[in-house]
Structure I
Amino acid sequence: MLEELHVENFGLMEDVRLTLEQGLTVFTGETGAGKSMLIDALGVLLGGRANSELLRHGENQAKIEGVFGDLGQDCLQRLEDAGYPAEDGQLFLYREINSSGKNVCRVQGRTIPLTLYRSLCEGLVDIHGQIENLSLFNSDNHRKLLDALGGLQDDLSLVKNAAKAYQTILRQERELSISEADRSKREEILRYQIEEINNVNPQYGEEEDLIQEKKRLNNAERITSLITEAYTSLYEGSAGKPAAIDSLANTLKALQELGRWDEDLKLSEAIESIYYAAEDLADQVRRYKDNLEFEPGRLDQIEERLIQLAKLRKYGTTLDEVLVKRSELLNELEQITHYQEQFEVIQEDKKKARQTYETLARKLSQKRQEEAERIEKGLISELADLGLERSVFEVRFTPFMEPTLEGAESLEFYFSANPGEPPKPLSKVASGGEMSRLMLALKSLLAKVESVGTFIFDEVDSGVGGRTIHKVGEKLAKIAQDKQVFCITHAAQVAAFAEVHYGIVKDVETERTRTRVNVLSEAERLKELARMLGGEEEITRQHAQELYERCRKNH
């Protein structure tokens, strides 16, 4: 519901601040006082078109701010998903219009694009009088309303799950349902590719090992020379030059003997460790030297193998990727060769899923038909109260050929106010007195289940008179038991039902015209009701008093 509204420099409204409540609130005033301007401002706040022509004369900027509370779960989730969660359960909206043409939109104090702003405002307010904002003119909402009114959400959930399961199987079927010629061609390609990889038979890590071996073979002479030189220097020695191991042995012997003469000297232990490490190193070098073999023709074999492996690069940049690709090709070939078996399984699953869906959808359809009959009867009674005794209201169903998440059919509301005229979709019914009463009757019947929290009726009593105008007030009061309702009216019979009454007046101060919106006291309400009834005479004031007391008592 709308809790607060602040309008500044919008049209004739210089600074209007309203604190609003649940229930029925009416706005009344002389023609031209600015009642519709208040609705226009609220429309802009909810994402409507805004331009500099709406600015108060002489001002460069207009501001409209609103605070919404008691938000529905859908609205809370939408805000959460968009990254603008409700703050203490409240939604803060802000629109700014500038003379430069630049408009600013803010949600929760953060500036956002108009398109996103509009989407976050959806479902907050239903303004009767602005057809594009009226949820009941959208046939997509008719099924939702009927399901909500009948408490069919659980049945619909079962149908949705069954439809999703069926659609999943359909997707699997489409993936399998390629032509026999295409399958045969694909199978031939797969077998060729797998055979090409298998003929080479690559192994994990093989290429790296071959490249390293190739590097050794290309440097065989230098490797032999270096290992021989290392072994000679370390262990064998050469003419006039002792081996390193012998030099270490002599050093060890000298230090051991030195230690006998100077017991504080501990150097022999250190050189002993080095000596044994050198012996171990010499052993490793000897084994490497003895095992060093260069097979004649091996380099040519490696070159040939690397060429074979390189041909597989079209299946992957590395051999590991090639081997992964082979696994994928084998899996695809397995699926194709077992196509018929898989297809038969899917056909059986599809049949069962369709049967499950149709069983659940038929049950839902039956409940919808029953609920539609109840709505039709209820609306006929509501419309009769509003002077449309001979009107016709129908809920028409259109079956779907295939399972859908919404069930086995779509539905739409049809209406005719005139005998002999066939019912038409609500979106094609002309507006006017009959349309106003139809919408009021629908709201009265559906208010409890509509997700919109605030209803605004702009002169819903237009074209209505006599006893019916009193019924209009009763219907508005009934809707206000479940929703926040604002009504702009010229009828005292409607205004008398309000829990809160605002008077809208236009005055001139310092050569400037402005519109003021003031909440009326009981005495001020009686005076305003008397004005609306036709004057200030004593009898009119008495009539206003009686009307007010009767409506308050009945309400």
Structure II
Amino acid sequence: MLSTSTRLQLQKIAGRNSIRTISQLSYVNPPTHIKNEQVKPFTNTDTKDWDLLRASIMKFKSSSLEVPLVINGERIYYNNSNRSVFAQSNPACHKQVLANVTQATELDVKDAIQAAKEAKSKWYQLPFYDRAAVFLKAADLISTKYRYDMLAATMLGQGKNVYQAEIDCITELSDFFRFNVKYAHDLYNLQPVQSAQGVWNKAEYRPLEGFIYAVSPFNFTAIAANLIGAPALMGNTVIWKPSQSAALSNYLLLTVLEEAGLPKGVINFVPGDPILVTDQLLASKEFGGLHFTGSTQVFKQLYGKIQTGVVNGLYRDYPRIVGETGGKNFHLIHKSANIPNAVFSTIRGAFEFQGQKCSATSRLYIPQSKSEEFFRDLIGTLQQQKVTPVNTAASPISGGDLHGFMGPVIHEQSYNKLIKVIEEAKTDPELEIIYGGQYDKGEGWFVGPTIIKCKDPKHKFMTTEFFGPILSVYEYPDNKFSETCDLIDQTSMYGLTGSVFAKDREAINLADEKLKFSCGNFYINDKCTGAVVAQQWFGGARMSGTDDKSGGPSILNRFVSIRNTKENFVELTDFKYPSNY
């Protein structure tokens, strides 16, 4: 235990009014060079990058990777055990198995709980410098040594073209790890602003008691990194259930973290049946919090189970629930808009990565006077540029073209759901497919970009999230812009992202005000996708999630429990106050 004089001396040396970790004998700042990782453009002249990428692709194509459970640092494979296996296939070539993924049993989940519990005290008592160093090193490894392996694993396993993979598993992922260190440092420095004479006050940012359950989606490797990385950085231990459709890239991410110095048991990798894994974890008294990205319906179910556990006295604390789910995101075009910009932005927003982003443009509102021009340019661009997923579009299989704009949807379940939507649109008199509607599963799960005009602005196609390359559109009277803003706000249960396109500042200001609560990320003359860490903090409210803003400082608050300490240096000589005499 440090003496008071030693504490005061350390305080003086640090130039701060707080000392955080006693074992940390020097005050440190994060590196000053933390900034957004630059996206490699992969142009035709970047021959070295293409060669290195192709080499990594061939490595993953040559054989199926055996992906184990990782519990307390121990790798557990399905071979010679009673565990089952899940075959993760290439969505562009569903006959190609990329990874054989071991599935957790109930006993494995219980072992993961124990491992997280045992690793907790040693991990959180490490100086912040040491915890931060793991994630800073991992970011550097991903953006250098493992860049092309991460790209190949994400492209093959999750159906991304090279640019979509680059902005996901390299730049955004690295940004999460680096900027979270900066945000954590700033949070630890947030201390009481007053201490009375003879008193020293401080705030400690403890990790939550128990483990964090991280449930990650298929569509972004970077999201998985943040779901596990944010709570772990703050001293928590994590049990991670990755998406079955992203197990290859997610396992590679874990191995990078291990190489960066992550201790055993801090992050336990537990792929398996979602119901089995979840029921075991939420039934544990050690459950401390949920960090989730996925479907709205699943999040509601988890939320309900956790609240039932609270009511029944199952948990030690009120578990923290942090979730980001779906959206029915909008583009609102005003008659003053730059139409070419709105067209190109809509193509990107609705169809890049096959519309499989929670922020993807899913509904569009166009004034009647601009409708003909907008759709002529939109459809013409799609046709002329061959913006369509074909067997060689974005698939690196069989010598395919790596330069394509679109690729496959993630799996057969998604494919079947989307073609059902398209076929329904063909027979509904309230709907008209004005472009696309093609699909093909001969080699991979390919669904073409599809644009559906709706007569009724409250038709279910204007309210339902499809999570695919399907855009619903509605033409509104030019003089009903204000009413259309109200319509957008009231139509959907979601509140994730949205954009307005206009030159008229009065129109922009009107939309800004009327759509204040319709989305957590609002864009002006830009597509409604592509939030950048530290630039646009990401997250929505309503049924889109808890709006805790990944990529910003506020999310780290959700994974700490603050203790305030008051130390008194002046001893009392009487119990009475002056007014008592």
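We did not get these values from a lab; they are worked out from the coordinates using the rules stated. Here the structure is a predicted model, which means the values were calculated and not measured. Cβ atoms are built from the backbone, for glycine too; each structure is taken alone.
Could you tell me which structure in I, II was used to calculate relative contact order in percent (Cα under 8 Å, 6 or more apart) as 21?
Derived from I, not from the others.
As an exercise: Rg/Rh (Cα atoms, Kirkwood Rh), for residues 45-364 alone, calculated from one structure in I, II, equals 1.00. Which structure is it?
Value 1.00 for Rg/Rh (Cα atoms, Kirkwood Rh), for residues 45-364 alone corresponds to II out of I, II.
A value of -17500 was computed for helix-only ellipticity at 222 nm (-39500 (n - 2.57) for each DSSP H run of 4 or more, over all residues; to 500); which of I, II is the source structure?
Values: I: -17500; II: -11500.
The structure behind it is I.
If mean count of other Cβ atoms within 10 Å over residues 29-36 is computed to be 16.8, which of I, II is the source?
Answer for the origin of the read-out: I.
Looking at volume of the Cα convex hull per residue in Å³, point out which structure of I, II has the largest value.
Once volume of the Cα convex hull per residue in Å³ is tallied for I, II, the winner is I.
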